[in-house]
Structures are given as C-alpha cells and as structure tokens.
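What follows are several structures.
What follows is calculated from the coordinates using simple rules that are stated; it is not laboratory data. Predicted model only: the values in this text are computed from it and were never measured. Cβ atoms are built from the backbone, for glycine too; each structure is taken alone.
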Structure 1
Amino acid sequence: MQPRLPFKLITISLLLLTLSACSMNKVIVNMSMPMIEGGIEAMNQEPDLQLAEDSMPANISMLNGMIHLDPENAQLHVYAAQAYYGLSYGFNEDTRRQRADTFYLRGLKHGLTALELDGLKNIKKLSSNELEQKLQKLDKDDVPALFWTASNWAKWIDLNRDDPASLIQLAKPTAMMQRIIELDETFYYGGAHMYFGVYYGARAPMFGGDFVKSKQHFDQARTINNDKLLIVDLLQAQYLSRQMYDQNDFHTRLTKIIDAPEDLYPELTLLNQIAKRKARLLLKQESKWF
C-alpha cells in the first residue's frame, strides 16, 4: 500500500505549481512586450488603410490573449485602450457608429482597468471634485493610461451626445485631459490640446464654447508636432470652422489635408492617411453645412 501524502504537502505542491504557472505567464508577456511595441510602430507607419484595418483584429486578439495571461499588467491594458480607440475612430466611426460605440466602451474599460491597477479606483463613482483631487496625486507615468481612457470616454460621449446621462459624464475625461496638460502637454503629439481645441470649438459661446481658446489649443498642438499631423487641421475644420460658419477656412484646411505629401510624417503615416479619408468625407457635407 502506497503511503498517503500529507494534505498540507499536496496543497503546497499545488500552490507552487500555480505560482510557477503565473510566473511563467508573466515571463512570456514580458518577453513579448518589445514585439508589441514594434508592432505599434509598424502599424503607425502603414500607408495602406485597408491593410491596416484588416490586421487590427488579429493584433487586438493577440493583446487580449496576453491580458488573459497577465491580467494585472497595466501597460497591456493601455495598449488595448489605444488599439480599440484606433479601430473605432479610424475605421468604424464614420460608417458603423454602433460598432464604434462598442469599441470605445471596450477601450474605456481597459483604460479604467489600467488606472485602477495604478491606484486610481472607482472613477465612475467618484464626484468630479473627488476625481480632481485624486488626479493631483498622479504623475507623468500615469499619462498614457489617462490619455487613452479619456479619449475613449469622450468619443463615446460624443457618439451619444443626445443622451443627457452621457453628456453629464464629460466633466471627468475633461479633468483627466487637463491633468495631462499639467503633467506632459506633448504626450501623443499634443493630443490633450487637440481635445481642448474640440472641447471649446464645438459649442457656441453661450453654451460654454470659446473660439479663442479653441484656436490656441489647436495652434499649440501644431507647434508640438511641427505641423506634420494632419488630424489637427481636420479637427479644427470639423469643429471650430464649422461652428464659426467659416466656410473658407473649412474648405481650405480640408483641401490642404488632401493635398499634403504622403510622406509628411513617416512615423504617423497611418493617422495622416485616416485624416485624408475623413477630410474627403467632410468635404462632401460642405454644401449642407454652409
């Protein structure tokens, strides 16, 4: 008769096996991080929109698989938030709004998870004042998670702007973007300044808009990216020029985008190609808006 192993020994052995599996998963993820970062760089440089769109689901599936292996890896959640934002804004928002809505929510979920892992918990339940107090405790390392969380959140709100329950949430991503400007205004090529360019430009002054501030933020974003990122002019035309009923500025900016050199910003070729496509779509609406 075989001697029985003590229960404690069995438990300890199983625990060691579990810990070993968890450690191995983290090792695999850590070894794969350079590949993910390289993939993001390669995607940003892709000139073919169809190829980029076709490859994004596989990239997101890979990210989700790695998150399954290491669910407490905040950086992976940040990458996922960025990926869902790019998929929604670049390839779904203009033609498949419900699909875009879903992807923004997925991106928001990953962003909130990343911030929670960094110590900022229960953001949706916090009052605006409580959130602003907690944001002051964050530092520059938290900027990527803040940016992609706020970006997904704000775009989801924009898609649901007719719902008062959605609009009331806008104060939170706005506070997050303001904190980004305080910590690192250059992050993502001046992305927080683009946000405030839209924030102040999309509304009439009687409803909180400020056309002077809007233009200042767009100009600052252009300064940060050396006027090579076409999305700045796109957003200024779409929101500020349209709100001011300035048809000449609207048309001039969008035409400038379409005529811009293909190699204007090699590191962000994909985003500039997306801006060109969106500019063509906006120009088709010109006669309806002016």
Structure 2
Amino acid sequence: MDESDPNLWFRDSISPDFVQLHRFREIVYSGTTEYQSLEIIETDALGRCLVLDGKLQSAETDEFIYHEALVHPGLMAHAHPRTVFVAGGGEGATVREILRHDCVERVIMVDIDGEAVDICRRCLTSMNAEAFDDHRLELLHQDARAYLANTDVKFDALIMDITDPLEGGPAYMLYTQEFYKLVHDRLAPEGIVAVQSGSASLGDLNVFLAVHATLKTVFPLVFPYHAFVPSFGGLWGFNLAGRDLAPFTIANSEIDTRIASRLSGKMQFYDSITHRSLFSLPLYLRRALEEQRQIITDGNPVFFHQR
C-alpha cells in the first residue's frame, strides 16, 4: 500500500499473474498484531475494507455474498442448529449471520488474534452489526485447533472462516487432514461443517481442490460449491461436509420456509434459488475436483500463492 502515491491505490495480488487495484481515500488503521499485519482502508468502490497480510479479506459492499454463502447453506440444511463453532471470523460478519437464526442458542467463536478482533469490532461496525454483544456468543482468543482437541462439546455446525493458508501465517495448520479429523470428532450426528476453501477461479484452483480432496478422506459426504465475490477477483470456493445425507437433501420449499420462520432481517444474496445455483459447478471444475489427489497433512501443508 503506497501512501506516497497521490492517487492512493491499494494493490491486491489475487495470484502471481493477477492484480486488482482499488482506489482508497484514507487508511483508517494500519499496524501489526502478534500474528499478522492489519489495515483497514476506506475505498470509493468497495467501502471500508479489511486487509490482512496484504490481502483483502472483507469489503463493505459485497461481504454479504461471502458471509451468506459461507453460513446459510449449511445452517439452513440443518433442521434445528443450536450449537455452532466458528474458527476465525475476526470482523464479526460470520457470527452476525449465524445469530440471525433464532434457533441458535450458543456460538463459540475462536479467533487466535484478539487484537485484530478488537480493531475490527471498533472500526468495522457495519460488518459485525453488534453481533459481539449478543449474549449467545462466547468469544475466545486461542488456537482453534487446540480448543477442539480439548473440548467435549458436540456441535450442530462448525464453520471455518479462516484466512488463506499463507506460509508462516496463523491459519495454514487449520487446513490439514489432522485438523479435519478433530472437526469430525466434534460434530453432532446430523451436524454440518462449512469450510471457506480459497479461490475457485480457473487458473487458481490449487487450494480449493486440495481442501476438497482432503475433506473427502475424513467425511463420507462432501459437497463443493462456489460464489462470485467481486472484491476477491472472481469465484470463491466452499465445501459442506458431514456424516448424514439427510440434511443435504433439503427441498427448495423447505429452505424458503426456514428462512421465513427462523431468520431475522432480510437476505441480500441467499435463498432457495441461490442455494441450488451455488452447487451447480461447471464441467471443468467438476472434472478437476474428481481428478485431484493432493491431500493436505501437517507434514505436507498447502500454501496460498505468495506475493
């Protein structure tokens, strides 16, 4: 981010061969926590944006696409989710969406970077919408993997809203087979796991494909899906996983019934039609997912393209 440039452009490297430039008016915050660099910038096109380790994470104008896509396909497929775990989610938008479900009684959010969460809580109020003040939320600042290894709580949903697996970053060990086995062990019988899985754009598929293949070694049911997030530069990948097929056979009419009966506020992105479209992957992507053989392990992690 070049503050000496009078035009104030933020350079977001989507991959080694693809860069987006965003004009911004001011730097709201810039600093380094124990775990990562953090900037919050005010842009003309995207509104206020969160940038971690030089990579744009959330933008006011379109974060609803990412967060509704991450949270609602899984929670809507579950008949009555009461207890939800979130790994990461620092800006608070993921718990905001979870807490819209009036059937949810308890949310445990574990984000290792307490300083980053505090900055987001103060500077990104439009994204967290006072979710941090909800009595159903338990906010913990510790390693999510260590938490799951030591808790005996069984969750109806576990949602992985973690940063990309950057080498040396705080999250790359939360993409491994060993971690997903911990997640599996903390899942209630009809529980659902939702994982943000990296870029699903052609030419930048390595993380998405490897995450999907790794989840398949742990869970009997894994369903990949994607959504276009403009501020991320293209399609973004997700996976739902579980042990019981029943939640994944939900009818369109039931999705709309559940939205109407148990959600507060209005959706901007997700409904039953969107739900079906999310899982309608193009042929080239289905083939790539079927052919992928890379399994992510503690000894062989996967890393996002370095800048």
Rank structures 1, 2 by relative contact order in percent (Cα under 8 Å, 6 or more apart) and report only the one at the top, that is, the highest.
2
Looking at structures 1, 2, which one was FRET efficiency 1/(1 + (r/R0)^6) of positions 127 and 279 (r between Cβ atoms, R0 = 41 Å, to 0.05) calculated from, given that it came out as 0.95?
2
One of 1, 2 was used to calculate Cα Rg over 2.2 N^0.38 Å, yielding 1.16; that structure is 1
Origin of the value 16.4, where mean count of other Cβ atoms within 10 Å over residues 199-206 was derived from one of 1, 2:
1
Of the structures labelled 1, 2, which one yields -8000 when helix-only ellipticity at 222 nm (-39500 (n - 2.57) for each DSSP H run of 4 or more, over all residues; to 500) is computed from its coordinates?
2
